[in-house]
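Each value in this text was obtained by applying a stated rule to the coordinates, not by laboratory testing. Note that the structure is predicted; figures quoted are calculated from it, not measured. Cβ atoms are built from the backbone, for glycine too; each structure is taken alone.
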Structure I
Amino acid sequence: MLLDDLYVVLKVAEMKSITAAAESLDMQTATASAAVKRVEKNLGIELFIRTTRQLRLSPAGEKYLPHCQQAMQTLEFAKQNIKHDLDIVDGEIRLAVSSDLGRNVILPWLDEFLDIHPNVTLKLHMSDSNIDFYRDSVDLALRYGALSDVNLYGFKICDIPRILCAAPAYLKKHGRPTTLDDLQRHNGLFYQLHDVIHDVWLFNDEGKERKIKMSGNRAGNDGDLVRRWCVQGKGIAAKSSLDMANDLLDNRVELVLPEFSLKPTELWLVCPSRQSLTPAVRLLREFLTAKCEAKFTQLQQSGLL
């Protein structure tokens, strides 16, 4: 019995679909189906009950596959431990990252990481849509916000202050707000997620939470689009300071009302299981943490945080 076939069977059981498992493993559905049939023939039992609408584990499959899962995990840990002891850094990293953060901050860092570790390959999934690890072909995701799913493993990369910012041309034309109430007379640039427009901005005003309902003529479901509008002088945006770090340092945008802090966020590296924590992934985690720390040090030394 081939270990690769067992891996396919475990993925089919996990996703309850041969087609979905095949897509996740970047193979043809017929290839995945053949792997399942080979394992079943070798065992002399049916692992799955198939109907026209669904696929589920048979009673024999329910007993057999947990032992296979444990065995595969043991083999994977053994392989990774050997690579770690031999200082071998290789393999494929399939990473999901949001549009703005990915294009404007993380992408050049990943290029540098691959230059340092030439035996590592990268598949980058760049989108502001939520990633489903069991549907999309990714092993890791860089996500804003605290980890809330107990079924995932996560490592906090850093805390992220959020800021208000606008282009110098916009502030010259429309004036600079000096109070939170002044904001409502300005054009907001909004991020939209799942048809919800984030036009209410939360501030810390002398220890109390203050909500400002903004109005504006632009909203987009792509964070990089909101950043571009901001740089082009179309309005004021509430953004991650990491997303806007290079624009701030190069004076393409300026801080607005820096004395009022927006509700901060966090950056996490998230994966579906400990099997994803290869030596390359561990090094990537350390690399990204150091890069973020250095970027925030730049902002602080420039008086921007």
Structure II
Amino acid sequence: MSDTMHPDSPAEGTMTDQQQQQPEPPADESGQSPEVADAAPASRLTELASGHTSAPTEGRETVFALDDVTVSYNGIPAIRNVNLNIHRNLVTAFIGPSGCGKTTLLRSFNRLNDLIPGAAVDGTITYHGYDLNGDDVDPVEVRRRIGMVFQRPNPFPKSIYDNVAFGPRLHGMKDDLDARVERALTHAALWDEVKDRLKQSGLSLSGGQQQRLCIARALAVEPDVLLMDEPASALDPISTQAIEDLTESLKQEYTIVIVTHNMQQAARVADVTAFYSVDVAEGGGRCGVLVEHGPTSELFIRPSDPRTEAYVTGRFG
């Protein structure tokens, strides 16, 4: 090659006018450009989601079938026209921005919305083929079969033992109560930590232990389904990891539906993920909608809707 440089070529170490007109994108506080900063969490989600099977619902029984479900408060829809199936012995995660109706929908699975004046459910929710809101369905029995754990730990001001025994006593399940309590605490990965202080107040436990106590309380009545509304949002990272590990083990015996704002948590624990967003009506009213749902390995890696892609990549929400 000739050492002679073409007269129209830029000298070594200089930039063309085009290069000068396209400055480097500004770095964020970590020193990364926005593209690099956005790519890191997205690639981590992809890595986590890829650990799940691509066909988790294949051959599994449908536990809940939602057909055009709308939940309203005083006639104003909070979430509308949801069509979704929940399958046995899987973890299904609900993700989406605040105000999109995730918790409202979750509460309709065990009729907790019945307790809110003005709340109404339209459409059909079937549970093992039975209309969950049928006139002949006892909501108390529904809540025994479909337990719920709330966002913040809420142990009763009773002993650890009495917290767990409360449900069985209420439902007349008093036979071999000690064994029921031990079994529930064992399933909640708490027995070894509290077996020598069962008479102490449940409020004396740490936050993570209190949440596992609430899980044990829900499991003590031998439910079929466990609903979890952001169960780790108020916990430290170590307790969060314990709850996630527990969720993974519990799905061997229970069907689990979890609401979470933590997308990495959904990618870690969920077999199926449903993404919800908010539609804005012409008058300015807002209503939650189900955008898409499917295997976690698909939704995080190859979302079919641009709204989902924008959310999981951090561009909104």
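Looking at structures I, II, which one was distance in nm of label points 7 Å out along Cα→Cβ at positions 69 and 237 calculated from, given that it came out as 4.2? The read-out comes from structure I. Here the criterion is distance in nm of label points 7 Å out along Cα→Cβ at positions 53 and 165, and among I, II the highest value is seen for I.
When distance in nm of label points 7 Å out along Cα→Cβ at positions 125 and 205 is calculated for each of I, II, the greatest value falls to I. Relative contact order in percent (Cα under 8 Å, 6 or more apart) computed as 25: which structure among I, II? Source structure for this number: II. Between structures I, II, the calculation of mean count of other Cβ atoms within 10 Å over residues 109-116 yields its largest number for II. If Kirkwood radius over Cα pairs in Å, for residues 173-276 alone comes out at 14.4 when worked out from the coordinates, which of I, II was used? Derived from the structure labelled II. Computing helix-only ellipticity at 222 nm (-39500 (n - 2.57) for each DSSP H run of 4 or more, over all residues; to 500) across structures I, II gives -9000 for structure II.
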